[in-house]
1. Can you spot which of P, Q the value 0.35 was calculated from, given it is FRET efficiency 1/(1 + (r/R0)^6) of positions 252 and 308 (r between Cβ atoms, R0 = 35 Å, to 0.05)?
2. Quick one: helix-only ellipticity at 222 nm (-39500 (n - 2.57) for each DSSP H run of 4 or more, over all residues; to 500) came out at -26500 when computed from one of P, Q, so which one is it?
3. Who wins on relative contact order in percent (Cα under 8 Å, 6 or more apart) among P, Q, i.e. which is largest?
4. Match the computed value 34, 26, 18 of semi-axes √(5λ) of the Cα gyration tensor in Å to one of the structures P, Q, and report its label.
5. Given a value of 20.1 for mean count of other Cβ atoms within 10 Å over residues 116-123, calculated from one of P, Q, which structure does it belong to?
Structure P
Amino acid sequence: MLTNPTLRALVAIALFTYTAQNMLNVSIAPLSRALELPEWIVGAAVSLAAAAVTALSQFWGRRSIAWGRRRVILLALFLALTAGTLFSAAVWARAAGSIGAFLAAGAIMAARGPFFGAAVAAIPPTGQALVAEVTPDEASRVRGTSAFSGAINLSVMVGSLVSSALGAWWIFGPVHATPIFVLVALGIALIWLPRDGTSTPARRRTGEDTEPEEAAPASSIEGAGDGASAATTDGELPPRVRWTDRRIAPWIASVFGIYFANGVVQITMGFLVQDRGGLEPAPAVSITALMLLANAAGAMLMQLIVVPRLGWGPRALLRAGMTLALIALTCLTLAPTLWAVAASTFSMGVASGMASPGYSAGASLAVSAREQGGIAGIINATGAITWIVAPVSATALYGWVPLSPFLVALCLVGLSCSCSWWLLRRLDVASRARD
């Protein structure tokens, strides 16, 4: 899958950018207490980022085809560098007593929210659209989406390790290192991303263009690259894909629960390890990083090693992942010790490592070649849209009753698990009836 030089460069860019983002994720909860900021700031910052990802994922996905990948990625990385620098400056100023809690909270929310959110919204849909170009059938599409997602999870592992090491040395270390990692990603983009072909500015599409096409799945045509290449040549925006499109709505319903649960687990982990382990904020940075490392390790193990060798189709992967997620989240909710929390978090990663590539491949194969930029944006935004609600609600509920956010997540995972078995079966029956 990584023989394509552009895809290799995108994977490397994703590695460093998501490493930078994860260093902020690991640090933000302990930092909020160390800087004497309200706990809801943590949830609000991540929710703002998720809102930016949701709003811009399909925007970037379609424009990565119409404008060219290099232009989109360079713009995104400039936003990420701005975000990392602003976050670092705000933390330094607050720690030095130069600014008050209100100004520091606003700067942190802006940096981790719309700036970083807008930046990371561009990378996954750009990569997913490229994967769709070079994977014409179901088996290769599953392997391709799994490999790309696995690379992102590898970045979470690297970010957790770096954050753990830097946090053990200095609680502010991960924050100040974030812009450096983004600079490395920017350098990779400038040197190794091929220059885009000459293209005219993208024209505005009419209302008719935004209607979903009743076309054959991408796997049944002459490869996804033809439509994408044509769009790049003339600068025309690919069609927009609607969330309510009957071809993809069952897939979305079947996976959204685990994305919400991941948001709850990741954003409350910094508080969870302090409360269940009786830790102070400084040592909690390293333990939180190790917990997120366990989660990412489970996902990466499945996506890079197990899933490509299983040979399962998208439906089987999604159903198995959602069923395991229901079990793992139940164990995490009841986990009495940090060791039990770590084992449950690892299992949640394994579940995500099966469900996510199943969803990505299934939704991508459900639409036509010309819609791959749009569906790549939808795939990326599906997880982000749950993060709009999950962080704020999870932190607020955790401050009220620590068990309550996990009970809400359990209900949603159970609902999505049911959809993966029932709605996708109905979709299969409807497809056979049309055939």
Structure Q
Amino acid sequence: GYGFVAAVLPVWLVLAPRDYLSTFLKIGTIVALAIGILVTMPELKMPALTQFVDGTGPVWKGGLFPFLFITIACGAVSGFHALIASGTTPKLLDNECNSRYIGYGAMLMESFVAIMAMVAASVIEPGVYFAMNSPAAIVGGDVVTVAQTVSSWGFAITPDALTALAHDIGETTVLARAGGAPTLAVGIAQILHNVLPGENTMAFWYHFAILFEALFILTAVDAGTRAGRFMLQDLLGSFVPALKRTESWPANVLATGLCVAMWGYLLYQGVIDPLGGINTLWPLFGISNQMLAGIALMLATVVLIKMKRQRYIWVTMLPAVWLLICTTYAGFIKLFDANPAVGFLALAKKYSTALDAGQVIAPAKNIDQMQHVIINAYTNAGLTVLFLFVVFSILFYAVKVGAAAWGRKERTDKEAPYHSLPDA
């Protein structure tokens, strides 16, 4: 509902003021967390490397390369931010001179958030971390079984410790809370509780941290849906010119509705997936986000060539090549790896074979859940193929246009002709 409304209404009415107010809470919370870390100097309890570095751990499947570089996404390089900065951010600027300060400063703050998140996740007990982030199908569904399983990996934890932590943060359980947000919230709560101790303050800081994280989600929902609406209108406008008019309410509502329906479907399928939504959706997020970054860097390289500033193209070309290698390799692994825990097609084949034999494979509990796993695996595979096709198509045209511009002596970075906006 919110994503639909924020994408349909003018940017100044909902998106701009909400994002403006959210910024104060985001920056304030991160600064408070940084001060708390400096004051308390907490011990980093998570080892630098664990036995799961080979990719066989309960939280993530796959080798350190390339999945490290698509798991750590927005904190290092973010294609989503490049997309938003191309269309939505300019509408929020009071002065064009502020664009570098806001764009570059926002990415520095994003990296700062990522560093704080890693610190917060590393100060909690490793046993608690794995209990929170491991699927119930692997570690079990009760505190006794989970404590035994996690302790057998070398990360000692007791059932009483898990129960006490859940009580301290005001929750019924901390088990199987994958996705990163609850882990970050627990880390923030522990750090700020040590700075300002008191009765029930752990629960307050935990839920305050969840609120803080929700602001990031709302920002992604409203700006992402809006950007999706613009792109969908541009695409559909190639077939029906009237749909390209962003000032048209029918075209606006239709494109927004289709966009919300598409990401809503993926979200719903992730929720009902017995393997867990985060396991279903996160690999696609990492791959698509970094592919968007690669696309942005490719386009920037072409623009530099058109501007006859070839001596600077290494600044954008080198990271573009690295991102394309990582994302393409990760995409092919997720498609064709023979391990069902890694490859989408292998997972679909495993469950399809079992379904044909009349078997139900855990964590699925019935035939319907088996079918959900198969459908989601094929959906993920199809989206991965689409992402790869788009990236290689843009790479082809980037090389073609860049080579043509390189051979010309004059600059070719001409902008589109000016078109005045219609009267409101």
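1. Traced to structure Q.
2. Source structure for this number: P.
3. Structure P gives the largest value of relative contact order in percent (Cα under 8 Å, 6 or more apart) among P, Q.
4. Structure of origin is P.
5. Q
Every number in this text was worked out from the coordinates using simple rules, so none of it is lab data. Just so it is clear, the structure is predicted and the values come from calculations on it, not from any experiment. Cβ atoms are built from the backbone, for glycine too; each structure is taken alone.
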